[in-house]
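Enquirer: Listed below are the structures to be examined.
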Structure 1
Amino acid sequence: MLAEHDESTEIKAEALQDRKQPLLVLIGPTAVGKTALSLNLAKTWNAEIISGDSMQVYKGMDIGTAKIKEEDREGIPHHLIDICELDEAYSAADFQAGASDTIQSIAAKGKLPFIVGGTGLYVESLCYNYQFADQGSDELFRSEMETFAIEHGVEALHQKLANIDPPAAERLHPNDQRRVIRALEVYHMTGQTFTEQQAGQKKESPYNLCIIGLTMDRADLYRRIEERIDLMLEEGLVAEVERVLQHNLPSNSVPMQALGYKEIADYLRGECSYEAAVERLKRDTRRFAKRQLSWFRHMKDIHWFDTGQNFNNNLTEIHGIIAGKFQDHLEYTSNQSF
């Protein structure tokens, strides 16, 4: 009788899952190959892409964020790109709300919503409907932390977080001053760390999720990162950062703390040589990729694939996983000959 009950419960759970809105998700570190695969999957599964990148929302930050060009999108709609001015704040809660609305809009057209990105908190908060508690703010504390960062450096500020919440510090780059200060502020106001708050979240998704994760041999990934940065520089990253600097944004603003912009801005201000700025950018991007992988490794329900030499074999398997997951929603597919 117990076995029959367990089987019945499983069937009911699967039926409930099938009634949820299907959501395809593609994650992985920077430079691993998400963009190329996303176009392949979107065309096959009649999907529209929602960017899960915290920096691609900003207008004028194109090269440094590896934003896909309009002419390279192959006619596939991309959402949550270029929706903010440089002086606007944009948070994980903002992303969750905007992406949720966009998912419903895409589904209403009979298409498959498809999240593609590498900002772990953004993607995870959407997939599992994190509840962002309103703890308020302490402007005096923020000001104190900003002053501390100016006087002692962002690494010292980051160490403060590492002392109270090592997992959060591992996931947040020292340059991400705004989020580091917010994590410190939450602990200051509640006595609870950001990691403890995350652990308390109910990890049940409102969506019928299919999450594909991309990884790569570490040495190959680092080589691709360095090649991508060299290409960004050839395409005009320095000039792009110059244009961003013309907006006279505060040094602790999101664009000024963004990977690629902070390092090149230091060079343009005469604080370091061009060679030193590029080397620091490559180093920081390698560290960022490591943090991305660390974040995603803590997520559940991910089908991981290596984008190395035999990726064509993996591609067939990826399509098979999607077909199996969304078998009751095959109206989404536009071309299933994979």
Structure 2
Amino acid sequence: MKKVRVLVVDDSAFMRKLISDILEEDPRLEVVGRARDGIEALKLLGELKPDVVTLDVEMPKKDGLATLEDIMVLRPTPVVMVSSLTREGAEITIKALAAGAVDFVAKPSGTISLDMAKVGDELRNKVLMASGVNIALLAHRRAPLSLKEAPQPIEPRGEPSEIVAVAASTGGPKALQELLSGLPHDLPVPVVIAQHMPPGFTASLAKRLDEISALHVVEGQDGLELMPGVAAIAPGGKHMLVEKKDSRFICRLSDAPPLHSVKPAADLLFLSVADVAGAKAVGIILTGMGRDGTEGARAIRSKGGFVLAESPETCVVYGMPKSAVEAGAANESLPLYRIPERVKLLVKMRKGE
């Protein structure tokens, strides 16, 4: 059995040892090197050529974000960030995901987490998953200009869509950046998003996306009225639902147990959107591992709504979209760079236009 070779980078000798021990509990993983800072990490990267790097966010000399950017230039390699649950740590982590990191794991109790074993399974699973991604998609998601022709026309339906619901997991923050930056500020419908992410990080994600998108992007709050041109992201650790009062869409948060081991879960968001919008709903399933979103997408499509699945050529992990496609829950599969134009057609399309 060929083992996944891992380079562990952390400025704490204790954390380097602890993370290494946790990883090597899985016989499929082998820690081939440890680095105390970004400068040493880049040196070992060239010498050891690891399959995956675990990278501390906060380090002296060269922090995790700067190190990641250099890795993506010098020797693109799948990276799993290891972040402390601080505001600064969360903001850097979100920037790292946008810069090409595959995923991240939050240290349970700060920079020195004696209880790191609490997230041991998550860390091992994410490193194993990272070893199988297409690293070229993390560093360069954009398609050649020659491929960016407009999507084929869709058969017009009776009325334009009224709400767009999006599901994303691994690779999602970068995919959301491309999706939302392709939508106009005057989009005539609200957008609701379930991105698999723990508490403490979705506020930073919303802030980051708001800065680079023409849409106004916020973290969802209970009772928030969902307005055209606004995108609401489910808070980490909460499920987000949509209800309708008169003609208004309202955001609702739920503390129900995790579904598919995730919270927020896209299925719950999509099911609520299917209930309140029916044929006037659009569902989008982006990159991610697992099958979350498939049941909700099936509900949207069965009520006459339209479901888009990201196609494999642009997916960091073709798991969630593949599940929806194989279940017959998607109307259409498109590469990420074509989805914004399709959304604009769907929300403005009227019969006879």
Structure 3
Amino acid sequence: MKVKTEYLIPGCILNEDVYKSTNIPLLKKKTILTDKLISILHIFLIQTVNVENKLVDGSFYKPEEVIEEDVLIPEEPAIKEESRFISVFLQAVQKYKKLFLNWQSGSKVDLNVIRKEFIPLLRLSPSKEEMLDLHHYGSKNDYHYYHAVAVAVLSVSLGRKYNLSEGELIQLGLSALLADCGMARLPYNVYGQQGPLTSEEYNEVRKHPLLGYKMLEGIPGLTKAALLGVLQHQEREDGSGYPLKTKGKKIHLYAKIIMVCDMYHAMTSERCYRAKQSPYRVLESISKDNFGKIDHYCLQQFIQLISNLSIGVKVRLNNGWIGTIIYIDESVPMRPLLQVENNEMINLLNYSDLYIEQQLGEEESNLSPKV
């Protein structure tokens, strides 16, 4: 729905890119607005923006005035099928945050509560677009809570490509959701960090898989595989990970899956000390920089799961150019051949400084800048 910027509140989610005189967005679609970002819109004299009907906490947004409303907001809204996943996801994040704060206070993990609250989410099947957009639904201050739930969703989706049974998928999802629960037992609040960790703090953080394993060990309803997923999700194929420097075949499949999903979501998300990155750039970076560290087959399956690039698709590059994919080399899928303005051909293999920022729908693919 389109609303005047004067009625925006923190937590609103942009439903389309915001432009001002150039074809590079001032703010991108799915950005979660803060007081600072709202003030930026005012500074640039942006009069109206298109936002989603829901705030980032899952509650419905009811501004004082709506200029154009795509979907009327009923008094007691029913979750529409196409938005059901995001609605359940956002609610799950708030539930996880509440549980984590309880763990920090010394509460034990109650698996019955966790199963009741999160299995409905784990049984949903998000689309490629919804998975690509997951990193947008989060704030830098609450990153870790969004991260836990997003990694669980991505892990279950990737697990389906391995033809895991329903029971195995639930155990994998619970393992991914609880992979960072050991953070609640650290001697300081790593979730409140406003910048990069010191070496001393990082050494403490490296203990969280073992702390999490100890928190969950002996709890009825978690399989040995799920526990290994928690314990080993920060290990690496070459033995360079932690906490036990386990390598290769000794790393359980659940841990290999969580490892890839954890790395991807962490790199795409906004943090207190780093801006969010393009999913396509992150997929390429993971492939290059972590060769030999993560399971190659697992990564390839994840790229197929998350990437929706294909011939004929329009994309926007980081410099604002818009092009149509003409050819994709399967060995380097994030570096396709593009046809851009004036029918010029650009092979991204030859331009290391350029990368795909996002895939565009038909309504977004106009080469002219929006004002």
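Computed from the coordinates by the stated procedures, all read-outs in this text should not be read as laboratory data. Bear in mind that the values here come from a model prediction, so they are computed numbers and not experimental data. Cβ atoms are built from the backbone, for glycine too; each structure is taken alone.
Enquirer: Comparing distance in nm of label points 7 Å out along Cα→Cβ at positions 187 and 227 across 1, 2, 3, which structure shows the greatest value?
Expert: Result for distance in nm of label points 7 Å out along Cα→Cβ at positions 187 and 227 over 1, 2, 3: largest is 1.
Enquirer: I've got another one for you. Computing mean count of other Cβ atoms within 10 Å over residues 99-106 for each of 1, 2, 3, which one ends up highest?
Expert: 2
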